[in-house]
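Take a look at these structures.
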Structure P
Amino acid sequence: MSEAVLAAETPGALAPGVSGARQFWRRLRTRRAALVAAAVVALLVLVALAAPLLVALEGQDPTTYHPALVDSARGGVPVGSLGGISADHWLGVEPQTGRDLFARLVYGARVSLGVALAATVVQLALGVAVGLAAGLGNRWVDQLLTRVADIFVAMPLMIVALALLAVVPTSFPRPVLVALVVGLVSGWATLAKLVRAQTLTLKEADYVAAARLSGWATVRIARRELLPGLAAPVITFAAILVPTNISVEAALSFLGVGVRPPTPSWGQMLTSANVWYQAAPQYLLLPAGALFVTVLALTVLGDGVRTALDPRAASRLRVGTGRKDGAS
């Protein structure tokens, strides 16, 4: 009975008998921009996963040099119009080396998205674990973990990442190293503070107190009672972390300390393209456009997920704009 009253009084709350996933999808479907962004993200992920198949279909690979396709007398400018676009090279070739741009672009999607997603997984695991430990621990544990999180929040990511990536041996796989550095240095501390604050609120709820009186262990309470309540803010924060991590990976590669040749990444392609924007503009525009579209799509999708998970957001939107349910 109390759940029905709460659902009736809370704008956008889950109706009795309606699953959370179904209600989330129902809200998300009303936001057309988020659906378009989700389709773009799905397409990018599909391209990244199918990179070997797409490159094989073109008949090229991302590392083979084609010196005959560049004009050495002009400094390595691609031969032909539009940067050497042809039936064999769908997006043209790279200046100086003649490497296929389409192959490097789709393999760069695999590296950039893979590094960003791996870093996000590290950030989520660390942030949730530290936040739960701080929220459920005693006063000393709480203060210690909170101070550690404060230090990492204030830590300059780019400076620390530059220092760490510069001293690690080159034999260590660079994409894995970049994902670990980004995941361990940034993002997780802010998430930990968010999870701690939410845990302190949730552990005062009646159902958590009942579980504690029943003799449940702290780990079981966290897994069965607290984690479901933390799902919405954690998923929302993850949707923000992914585009941020893509930008960080691109910036590190652009500075020369991220993914290194011959492994392609969009940031690394931008590094090499900064001197070719006049002679071969597509070499700069293609990776820059891919980065822009990816970050924009993930940002719009993250905003849509946040609104769909927050039952009060739709209510605030209706009150502020006078729009009815189902408006996009």
Structure Q
Amino acid sequence: MSLESSQPVASTQPHRVVVIVDENSNPFELGCATEVFGLRRPEVGRDLYEFRLCSTEPSTLMRDGFFTLTGVYGLEAADTADTVIVPNRPDTDVPRRPAVLDAIRRAHARGRRLVGFCSGAFTLAEAGVLDGRRATTHWQWADSFRDRFPAVRLEENVLFVDDGDILTAAGSAAALDLGLHIVRRDHGVQVANSVSRRLVFAAHRDGGQRQFIERPMLDIPDESLAPTLAWAQERLDAPLTVADLARHASVSPATLHRRFQAQLGTTPLAWLTRERLNLACRLIEQGESRLEVVARHSGVGTTANLRTLMRRETGLAPSQYRRRFSPGAV
């Protein structure tokens, strides 16, 4: 998940995100894009993105005739975008309009960022920009996608794939996960958390998480991890272990592992590491420049561990992250 490979957000004007809407596009994914990139963010203090919808026709019928979209920009708007979100449709076997595919190819040739939600991966693949690249799509269409586009490195059972300048999300709700991941890539953890709070949505679900998370009906007593997660988040600077988490939850480490996998789709150690890294990023964003202080207060231990984790998870060294996201960054 490289931050360095992304197009930097311009300092003089907001990064322009353009969504291409095609006939029979899904309203939900369109709504996800609008919620994440299209709303004003007074709580952040600045506009994060300039957002536009465009289409090949003045009037576009949405999926199953739910409604007709009018009053949007023409397809030429995609030629001015920094990020282009491509159309997704349930009829994956129907070829996309040549004009849409050409617009995607032009954006790719200019080095712009391309994003596909759900079946949008089919649109990207049909445009020929995914050959040799990593991507994902909804589990329902995985076999069909693999048969039609064998040159694409399809990653099944993940929420989203960040392949630098091309990003794809697996399904409807995963569009929100990928959208927040992009905000985090562009503006840092603190801004992404602010957007997620307004959405009342989980601030971070890792892209490698499975598309399916088993959520069995809970017996009494409640087996929710929420109290233990909240307890741990207040003690990230302490030397917490999986055994400590299990002890707080009054279960064995093995039971804790099963609950984390069932409820969060990850392991206790991976969750704890991610929370500590998020805290480290927030501290840097708030102006802390001493890496030893960041490492100590976030619980990652040493500055060497901090550098390793940040490189692995954000693609940036701590100094690069500070230049990009600290209060004095431009």
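Readers should treat all values here as calculations from the given coordinates under stated rules, not as data from a laboratory. Because the structure is predicted, anything quoted here is derived from the model rather than measured. Cβ atoms are built from the backbone, for glycine too; each structure is taken alone.
Tabulated data
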item: Which of P, Q yields 14 [relative contact order in percent (Cα under 8 Å, 6 or more apart), calculated]; result: Q
item: Top of P, Q by percent of Cα pairs over 14 Å apart, for residues 107-178 alone, largest first; result: P
item: Comparison of P, Q by mean count of other Cβ atoms within 10 Å over residues 75-82 - largest value held by; result: Q
item: Answer label among P, Q for the case where helix-only ellipticity at 222 nm (-39500 (n - 2.57) for each DSSP H run of 4 or more, over all residues; to 500), calculated from the coordinates, equals -12000; result: Q
item: Comparison of P, Q - label where Cα Rg over 2.2 N^0.38 Å, for residues 51-98 alone is highest; result: Q
item: Structure (P, Q) behind the derived value 1.21 of Cα Rg over 2.2 N^0.38 Å; result: P
